[in-house]
Structure P
Amino acid sequence: MKFEEILPKFKEGAKIIRQGWGGAEEYVKYIPETTIDDETMTPYFVIMVTGEGYSMFQPTVCDILAEDWMIVE
């Protein structure tokens, strides 16, 4: 699936991943806008990595143009 095709489901809470990664990456998750200390925190992405937990994720141009995105159940 293309990134632009999966994006609406991702923003609704679906966990996604690229089939081509094949490493320790489990899924990418969308974190919606929230507040911290009464200040707005803009939406962001995190990635779950086996043995490491969550870290920030920013897709590369290659990720955005890839057609191997899929929803993780």
Structure Q
Amino acid sequence: MNITGAIIENHWDGALAYLIMCAPEGIQVMCVTYAPQEITGEEIMFAGGYNRYSDTQILLDPCLVYPVGTVSDLR
């Protein structure tokens, strides 16, 4: 699955980064990856393996993060 939007939360445990897109009031998407990303407000793309964690949470694991417009193969 891939989705575009801005990162709103970023958690790093020293091995994995947990990047969250979308406000908690709606459906949130979490990307589990190996590198933390800054929260800049810029639109990025998450691309990863889909897992529906709950009614309002989607987990992409493994997941890669791309700047929007740099990867035309994923469309």
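Every read-out reported here was derived from the displayed coordinates using simple, explicitly stated rules and does not represent laboratory data. Since the structure is predicted, the reported quantities are computational estimates derived from the model, not experimental observations. Cβ atoms are built from the backbone, for glycine too; each structure is taken alone.
Given a value of -5000 for helix-only ellipticity at 222 nm (-39500 (n - 2.57) for each DSSP H run of 4 or more, over all residues; to 500), calculated from one of P, Q, which structure does it belong to? It traces back to P. Computing relative contact order in percent (Cα under 8 Å, 6 or more apart) across structures P, Q gives 41 for structure P. For which of the structures P, Q does the calculation of FRET efficiency 1/(1 + (r/R0)^6) of positions 5 and 37 (r between Cβ atoms, R0 = 25 Å, to 0.05) return 1.00? Matching structure: Q. Identify the structure, out of P, Q, from whose coordinates semi-axes √(5λ) of the Cα gyration tensor in Å was calculated to give 22, 15, 11. Source structure for this number: P.
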